[in-house]
Structure 1
Amino acid sequence: MDEKQTIAALAALAQPTRLQTFRILAAHEPEGVAAGELARLVGVPQNTMSAHLSTLAQAGLVTAERQSRSILYRVDLEHFRATMLYLLQDCCGGNPALCAPLMAAITPCCPAKEPA
């Protein structure tokens, strides 16, 4: 990850519809969501959603996979992780105690699933 890629990712998310779309896709990992369903969930026309998804894809934040007649979109979790790590790599001047509250806030977002 470099500065240019990070700026592209942040710029893509710096728009309400794209941010909402990204959050919906993140909530539907790993299944993904079809483009038409995303447009319905966000409340925008399909052609508008297509433009937003293109911007997110160009920034490396989402991937697309054709399934029959639909295109299924997913968050590119690896690219998103790399973006967040780039932002935090110099966090707190190397003092882990200062970063502890941030790490504690992030950890509960994805609790481990108990084995069935």
Structure 2
Amino acid sequence: MQKIEAVIRPEKFDIIKDALTEMGYQGMSVQEIKGHGNQKGVSEVWRGKRYRVDMLPKLKLEIVVNDDVVDDVVQTIIRESQTGSVGDGKIFISEITNVFRIRTGEDGEKAI
């Protein structure tokens, strides 16, 4: 099992969620986060003064999937979120050794 963590633009979430749901992956966690990478924020003008906004709003999507579908899920996230501009986000993949469903006590792939 693998955990896919994708830091994405907030406006792309519904498109990604719908694409993953169509693939059969409905279970996911989403967090509102702030951060910056190479983009290092943006400059905005408010009431005639220029401000630097360093921490930009992003969403972090987490989904745990079986090893054999990781590439399909990652490619779907990339395809649906890519704008070609700085700030599109990142995807991180981690090994998951086990998972437990609290309600039933199931573990492993059955618990996903």
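Here, each number is a calculation from the coordinates, and none is a lab measurement. As the structure is a prediction and not an experimental result, all values here were calculated from the model. Cβ atoms are built from the backbone, for glycine too; each structure is taken alone.
Source structure of the calculated read-out (distance in nm of label points 7 Å out along Cα→Cβ at positions 18 and 98, 3.1) within 1, 2: 1.
The greatest value of distance in nm of label points 7 Å out along Cα→Cβ at positions 10 and 50 among structures 1, 2 is that of 1.
Suppose you compute helix-only ellipticity at 222 nm (-39500 (n - 2.57) for each DSSP H run of 4 or more, over all residues; to 500) for every structure in 1, 2: which one lands on -6000? Numbers along the way, then the final one.
Numbers: 1: -17500; 2: -6000.
Label of the source structure: 2.
One of 1, 2 was used to calculate Rg and Dmax of the Cα atoms in Å, for residues 26-73 alone, giving 16.8, 53; which? The read-out was computed on structure 2.
Could you figure out which one of 1, 2 the value 1.9 for distance in nm of label points 7 Å out along Cα→Cβ at positions 34 and 90 was computed from? Walk me through the numbers on the way to the answer.
Numbers: 1: 4.7; 2: 1.9.
Only structure 2 yields this read-out.
Largest in relative contact order in percent (Cα under 8 Å, 6 or more apart) among the labelled structures 1, 2 is structure 2.
Computed over structures 1, 2, FRET efficiency 1/(1 + (r/R0)^6) of positions 2 and 66 (r between Cβ atoms, R0 = 30 Å, to 0.05) reaches its largest value in 2.
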